[in-house]
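These notes open a run of structures that come right after.
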Structure 1
Amino acid sequence: MNGLAGATVIQLTARATTLARKGQLWFYADDATPGLDAARQPGLVRLRDPDGRDLGLALCSPRSRLALRRCGPWPGDGVPAPGEFLRARLGAAIASRAAFAARDGGVRLIHGEADEIPGLVVDRYVDCLVVQVGTAPLEAMRAELVEALEALCSPRMILARNDIGVRKLEGLDATVRLLSGHRVEELTIVEDGLRHPVRPFDGHKTGFYLDQAPARGYVRAHARGRSMLDAFAYQGGFALAALAGGARDALAIDESEPALLRARDTATANGLAGLETLAGNAFQVLRDLRRAERRFELAVVDPPAFAKSRRELEGGLRGYRDLDRLALRLLAPGGLLVTCSCSHHVTLEKFEEVLRQAAADLPFRIFLRARLGAGPDHPVSLTAPESEYLKVLVVERAG
């Protein structure tokens, strides 16, 4: 069945076809020949090369500069109805996470291109779903998306956290909207035995930093007996993990006093002692700590993305370098630094080079101990490098 009115076949240029054969997933309007006239409305289309050979399905945004996002093969030569497409893709993605998706925890069920649904994120917190829709075609399929998620997950709530900047590029409003079920302002997830409050309507991202679960696990495993620093702490996820792992104490720094209050409340609720919080600009606080001759055996710096576009890359790299240098100067001999970047414009190679530059003229050596990233619920498409947006490096200061 066709899910679009009229013709739904888009032919790529020879150049675009070559890129598609190499795995490229995104194409612009001028990569189609003779153009996008066949797709008058956002939705699913079938891609073909100049010789008429099939290149699978794509989501088409005719009014967007980034007009075509490939979403994998599909049987036959037509275009499935939106509901059929979503049920198949969502079902496969959810099934792939069954082995590690604890019912009382949080998990990313859908991770965009890596799950062949470009522009869609679905996070599950216990029995509530939070979705982010970043493209016009998926926005047009909202009713079918809700129906499919209800059938597959039986959620208590489906919330659209569509307050994301990328929607503006698609001509879509930034909104937060309850799509299904009853409004749930706050719920609790369990991660490695720790209970964390999640506020889906107004928390960062979709309510919690699910992608940092592996790094929190690493911090917990290496925290025993150490004094810990958590910069850009938000609600203190790393600090709480360190205390649960036996850290002597932990200092959480963030500009948001309400977030730090929640960190203190969460520590109390989990029976964790030794948490100190400090509201302020992380760069300035780190400078103040150095002047006060504070030292830490474990430090985490997890800032917001410093490079949200290519234009911001150079300045962003300077920001990461300055931050790493400040944090390294606070390490005690034998101390560990966990440094993070969530910008997909900053490659792992660039991030490692920034760290080398930060340590270049310090009076001690550092050694790379680990490279971490998001967990298995955030799969990486090898042809979509932006899906590997999170980089985490662990270095040790020589004793």
Structure 2
Amino acid sequence: MRKKYKAAVGILGAVLFLLAILGGSLYAIRAHKTDHEKVAAAKHDLRGLTIDEQVEEILSSMSVTERIGQMVMVGIPGRTLDDDARYVLHQFHYGGIILFDRNLDSEEQTRRLISDIQSHADEELPLFIAIDEEGGAVVRGESFIPAPPAAQEVGQEGAAAAERFAASVAGDLMSLGINVNFAPVADVGAPDGRSYSTDPHEVLACVRAAGNGYRSAGMIYALKHFPGIGRGMVDSHEEISSIEAGEEDLQKTDLVPFRGMIEETGRGKDLDYMVMVGHLQYPALDGENPASLSRPIVTDLLRSELGYEGLVITDDLEMGAVANHLTFRAAGQRAVEAGADIVLVCHELAHAEDAYMGIYDAVQSGQISEERINESVRRIIRAKLTHGLTP
């Protein structure tokens, strides 16, 4: 697989280079290389600058291609950084990596892999290194990462247990170099024990407590899966599911944990958590699109109505709910148009490249403005700086 991918990438690179010479480049390879070399040579002294000034200093040093790269989080194959992964990290400047069991063998191996990943980061910013360590059925690296109980079991113990387990998980993950955990689940009554409770206020209490646990350890966490997938009857990994609840019902139940957390954290820019948007469809909110690709849900509801100013990340675009209906180029573009800051592509490097190119092409054609890209990249830079991921 790696040899085939590498060969394909080599052929694609040659074709695009010829197009660039002819003046019709889709990817502007020569300009990209020049920009990268220029940025790599310009290490900034950020001492004495305010956080806003630091963000603008770093943003202004990035080419458009590097900014778009910050908006893509990818999965990589294997337990070492192979040639394909090294290539895409260098070429596309991806802003984050998500780890799965295929990447994890031992504490020493995981630390070495993450160190190798970070050594290939853009000169300006380290990468988000993420994992799904919810507990119960959704855990990674069980042979050496202590697995917490399922959220349902934790919820039965109460909020204090949620905080205790979150703090413990955060400590274990951060000791390995992992800086983002895609937990806690803020869904109400999610299947397979993934939700703290069927009572939205009990879910809020446990999510709030878990957030305190992650925050105490300095770890970025994620509330998922906005606006709530507890009612879903079909696994989003397989296909899209439509939630027929009315808007008033959603406001009284599914949205309670998300709204409560946003209200309690002051709707500020310097938040310790992301919001992950799921792939279910909510006709009462948007009759056409899954949540992750819905401007009415991501921008109008989450940003404008609820006032959330932090990072928004999609669930994996390779899930059947999206991948069965759209190309990855279209999915990447539409996620950003909806308001996502980061698109998540968990498994195939070729799919991640397609999502990246969908965003890039939309910027080149004017369908997505550079200022729209800058809005997201400012949030990403700020989140990294405020959590110690500094140049």
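No lab work stands behind these numbers, since they all come straight from the coordinates. Here the structure is a predicted model, which is why all the values come from computation and not from measurement. Cβ atoms are built from the backbone, for glycine too; each structure is taken alone.
Overview of values
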| item | result |
| --- | --- |
| With relative contact order in percent (Cα under 8 Å, 6 or more apart) derived as 16, matching label from 1, 2 | 2 |
| Among 1, 2, which structure scores highest (criterion: mean count of other Cβ atoms within 10 Å over residues 150-157) | 2 |
| Origin of the derived value 0.90 (FRET efficiency 1/(1 + (r/R0)^6) of positions 110 and 318 (r between Cβ atoms, R0 = 35 Å, to 0.05); candidates 1, 2) | 2 |
| For -8500 (helix-only ellipticity at 222 nm (-39500 (n - 2.57) for each DSSP H run of 4 or more, over all residues; to 500), calculated) the corresponding structure among 1, 2 | 1 |
| Origin of the value 1.06, where Cα Rg over 2.2 N^0.38 Å was derived from one of 1, 2 | 1 |
